[in-house]
Structure I
Amino acid sequence: MSEKIGFVGVGRMGANMARRLKDCGYSISAVFDVNATVAQTLATELGCEAATDLKNVTALSDVIITVVSDDKAMKSIYTKGLLSRAKGKLFINCATITPDVHVWVQGKCEAKGAQSLEACMASSIPQAREGTLYLMCGGKSEAFERAKPILEKLSGSLRYIGEAGKAAQVKALVNMVMNCNTAALAEGLGLGAALGLDVTMLREVLAQTGANSRVLVTDGEDMQNREHSCFFSAAHAAKDSGIAYKLAKQAGLDLPVNAATKKQYDKMVSTGLGELDKSGIAELTFKGRGKPA
């Protein structure tokens, strides 16, 4: 645990990952976020530097974990100082972004004598804090082996998928299927409510049949009660369904269910519901809704 770890992107996921590693005995050297107040608050809590420059994160750290929002943010941090004097450093990238950008990041890091690894997360905020994330990794095997002791403290299950971009492909499919299941559940419960069925009874029946799913457990009651506190936002669901949509186009496949799901989440974003949890898609399917309670 002698390696010093810096974080770029300390929203709900990144901050809780940093807290977890601090609890496990790692030295958190610096944190950076576009929201300087968020970074400063976490830095005070963890007793580390609140970096105002990406160069400082790299200078103070042996390993840099990035948890940013999208392709644009990822390219921005890697072209605006993060790779300054990066030789020998390891960059672990946890954002859900397009596979091509992970490949691009690996090329940029290797050109500087650094290593990179994608560590795609298929879990949420509580798991980040508890160290029980499901992590799918892509990149060079030697980068994975170096990162493994750190990632084992963050994960309940850790899987090496293959070369750069491959873990991101798998993550896109995970989120595509999850989002499709969520949209279908919202339609089923919404129709049940419109038919005058008891929605609690309906959820119980679904759970005992082929209609059961993980999202029924995580989102079903929230859809019924209009409780959409954000663990995974509709905006992120729209982005991730969009990544899968682009991958399908590149592969020459038509995925109509994913296309319809993406359209629903895009609608949430365009109507101001994008910061609700993905369960908020029920606001589009239950009769008389449209705005959160």
Structure II
Amino acid sequence: MGARPDMSFSSRAARAQYHLLMILFRFAVNRWFYGWFTRGLARFFDPSNAVIVTLPTGGRFRIALNDGYWTRFALFNREYEPEVGAILRVAAAHTGFFCDAGANKGYWTSWGSTLFQRITAVEAASKTFGALMQNVDGMPNVTCRRAAIYSVSGRQMSFVNVENSHASAHLGDQPEGGHLEMVETISLDDLVPPGTRAIIKLDVEGAEIEAMRGATRCLAEGSVLIYEDHGADLESETSRYLFELGDMWLCFAENPTERLTGLKDVQVLKSDRFKGYNFLAARADSPLLASLLNSFAKD
């Protein structure tokens, strides 16, 4: 199987590992097998082996070949969460500030690095933060913070870092297969400068409501959230919280111009319990939201 033309390798051994992984992936029938094949093969190779993918915007993203999450999505010739990319492309014409809250290893930060004047990327897990820093090295418009997005800033909290499953890391006191580390919290209101209408990508693995409680000012000033409502949450608690704020515009990220009016509208869209669904939310009178909707309506 040939490598993608937009991809380079950290070494010859990384190239060989990639080709073997692609052969194994042909036999993966579900998400669990992707991770199992990735981790198993990685035992025979240098853990620093990686591929560097050139993203559709021209940014570059480094993917460790022992990473069962990003190899599954990013090594195949398809775009990751294209609905989020479409929103960020449009948003970049109307705001210069992107906040990647729960940045993981920096996919969306790298993706937006050529579009936005300023990006703040926040990640709580120490090891994942190290990969984020490596990915954004040399990007002068990107500022990184190791912190947990929360309702208030400056609190020391326990964070569960799940080995080989960085997308499952979360705030909490029970390791549940991971290990505990301490991290300081920061609110979205303290990340978004006063008077700035930011586009905020929020992905904080179960702490979304606490994060939104810390976004009172920036939402009131017109910032727009891209957030996840997971299929496993049958009550759609994150969306419920936003609806209860009153006078909020919520829409499905794949169809931004159609306003959702209640939880039933959200829940009917979530057909897979194992999948996260991206939604857009802002105050109904947000000028940035109005600009986004107008641009999408023209398209």
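To test your reading of the models, identify which of I, II gives -9000 for helix-only ellipticity at 222 nm (-39500 (n - 2.57) for each DSSP H run of 4 or more, over all residues; to 500) when calculated. Please report the intermediate quantities before stating the final value.
Numbers: I: -16500; II: -9000.
Label of the originating structure: II.
Using mean projected area of the Cα convex hull in nm², for residues 98-241 alone, single out the structure from I, II with the greatest value.
Working: I: 9.8; II: 8.5.
Between I, II, the highest calculated value is found for I.
No value in this document is a laboratory result; all are computed from the given coordinates. Because the structure is a prediction, the values reported are computed rather than measured.
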